[in-house]
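Input: structures, listed below.
Quick note: the coordinates plus some simple rules give every number you see, no bench work behind them. In this text the structure is predicted, and so the values were computed from the model without any measurement. Cβ atoms are built from the backbone, for glycine too; each structure is taken alone.
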Structure 1
Amino acid sequence: MGLMERLFSMVFGSGRNVIAETAEVFRVNAEAEDARAHDLQGAALNQFGQEFRLVRRGWFDRLMDALNRVPRPAMALGTLGLFVAAMVDPVWFAARMAGIALVPEPLWWLLAAIVSFYFGARHQAKGQDFQRELAATMAAVPQVVRTVRDVEALRETGDATAPVETGDNPALADWRARRG
């Protein structure tokens, strides 16, 4: 008994597992790796949420957003209007197109640059808005997961009267208070 005890205490002694520690030299501890990945993802989401947090905008910003929405529909409807004008009054349309033919080429290049910059800046702004909304959605994931777990627990128990965590849902708290 003494020899076996010494052998086991040498391999597994003092609360250590020499075999597991040796194996971790050749293979990563999966549980520790998952914990590190979880911490890394949580830190990335927190940083992302801080960078793209929702900001209240004033009336001027909302007015500028409304004005920024005008050019694309105006260009599309204007182009359709030109087709209609060409069919309704071809002489009037031909006179306008002859005038456009007299526009010098550098002016066309300037127009192209202005339109390109406008749509490029708008695309970038919309992309940043999308990232901000995505961050807000990702920040809500833990609450959704808790809610799904609560609902699944109700399904498993079959008890629809089981208490469910209300969190910060005043409507649910009011409903429960009225139910008594």
Structure 2
Amino acid sequence: MNVTETKLKGCFIIEPRLFRDPRGYFFESFNEARFGELTDTQIHFVQDNQSFSSHGVIRGLHTQTGDFAQAKLVRALQGTVLDIAVDVRPDSPTFGQHIAVILSQENQLQLFIPRGFLHGFSVLSETATFFYKCDNYYHKASEKGVAYNDPFLNIDWQIAASKTAVSEKDVQLPLFNDIFHS
């Protein structure tokens, strides 16, 4: 596996080593010991989640805080998504900055997002199956979120505004500066 740290400290793009033959391919999607060696990050995942979405769906921007904060390892099993991570660690030099990474069944890239980040994605293909491993359990009372179209964050979701599909819950999320005070 090849691991590259992004401009957001602790956020890594992971490129697996694929073994191809006439039958298809095989790869190890995660190895806790190897990941720790390559990133100097100790992680133990306790919950896996999966979603299926159609073109134009935007999910996010979400986080969990306090004792239920979550680190995530995400990837697209089918289709193509634009994955977004926003640094909301108050003492971070990249506080309020984001990265955008294309994750697809073709490139097999994964993104590791540490605790202290907002996360979301948009579906660029006709459909997408999205998978993520979490190092902490979901806890509704610890949920926070920011509007996907927040002008301060200025994220290009690569979806025309007329084609977006966003949940009612996500449409009602507050603006970044209303909860994080940049």
Suppose you compute Rg and Dmax of the Cα atoms in Å for every structure in 1, 2: which one lands on 16.1, 54? 2
Suppose you compute FRET efficiency 1/(1 + (r/R0)^6) of positions 31 and 87 (r between Cβ atoms, R0 = 25 Å, to 0.05) for every structure in 1, 2: which one lands on 0.45? 2
Can you say which of 1, 2 returns -26500 when helix-only ellipticity at 222 nm (-39500 (n - 2.57) for each DSSP H run of 4 or more, over all residues; to 500) is computed? 1
Which of 1, 2 yields 11.0 [distance in nm of label points 7 Å out along Cα→Cβ at positions 7 and 95, calculated]: 1
